[in-house]
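Listed next: structures, encoded as structure tokens.
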Structure 1
Amino acid sequence: MRMIFVNLPVADRDRADAFYGALGFRRNDQFSDDRTVCYQVEENIVVMLLTRDRFADFVAGEVGDPAQATTVLNGLSADSREEVDRLVSTAIAAGGKPWLPAQDHGAMYGASFADPDGNVWEVVWMDPAVIAG
């Protein structure tokens, strides 16, 4: 099984910890410390939140600032339209910001938010009947 590790720079580790915890993701203390916090989104999806100085240990050059420019779009599937709306609403209530307006294409529905640091998440539901063909 392959895994996806999303590594995001954050300005305030504790604020990021509270935000991602509020989304209902499971914190993994084994891979968390005073500059890093790890959240298990699903079995094979892990989000690593690293303070900007810790993030810099893993990159060549400058650490981009997602508050100034979109650096990546993180896409996350949802099981229903309601789950899309629930996750985006939860994110905004926890200190995130709305990003783009919801998009309804009938068989596909999505909405998005930015975390407190500006990292963008798109949450998308696709009709299983359409996916199956």
Structure 2
Amino acid sequence: MYAQPVELALPIDQAIDKLKAILAEAKMGVVSEVDVQAILKAKLGHEMPPYRLLGVCAPGIAKRVLEADRDAGALLPCGCCVYETAPGVTRIALQDPGVIATAAKHPEISAAMADAQNHLTSVLAKLRAE
């Protein structure tokens, strides 16, 4: 599977705030945010519920990946989508770092992604416990 989902009984902005706080505890963070809803409205006139793309990264892990292969930066950061499935219920789907390891086929990158997976497993467990 390419993503690891969790649903929270929170509106999207509160769910994103909670995700950011838990990522920070795991020495990770959000390095980019894309408001897909706003872009599709502005570019295509398309209406849709709130939908955000987040770039999730741990600087130490990114450093290891880039030192192993600078072109692997095209695989970073780990993707995350966040959207409401119902009013007040938000789904967070975090990219499985194994996807990057499989695509890169590089032992150092695989090791870094195994560490990233450990961090994200902890993040997902904390989100599920909320």
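Here, each number is a calculation from the coordinates, and none is a lab measurement. Since we're looking at a predicted model, the values are computed, not measured. Cβ atoms are built from the backbone, for glycine too; each structure is taken alone.
In this comparison of 1, 2, the computed figure 2.2 for distance in nm of label points 7 Å out along Cα→Cβ at positions 11 and 27 is attributed to 1.
Can you say which of 1, 2 returns -15500 when helix-only ellipticity at 222 nm (-39500 (n - 2.57) for each DSSP H run of 4 or more, over all residues; to 500) is computed?
Numbers: 1: -6500; 2: -15500.
It was calculated from structure 2.
Where is distance in nm of label points 7 Å out along Cα→Cβ at positions 99 and 115 largest, in which of 1, 2? The partial results should precede the final answer.
On the way: 1: 1.2; 2: 2.2.
Largest calculated value belongs to 2.
When mean count of other Cβ atoms within 10 Å over residues 51-58 is computed for each of 1, 2, the one that comes out at 14.5 is 1.
Using the calculated result 24 for relative contact order in percent (Cα under 8 Å, 6 or more apart), pick out the matching structure from 1, 2. Clearly, the read-out refers to 1.
Match the computed value 43, 37, 24 of Cα extents along the principal axes in Å to one of the structures 1, 2, and report its label. Only structure 2 yields this read-out.
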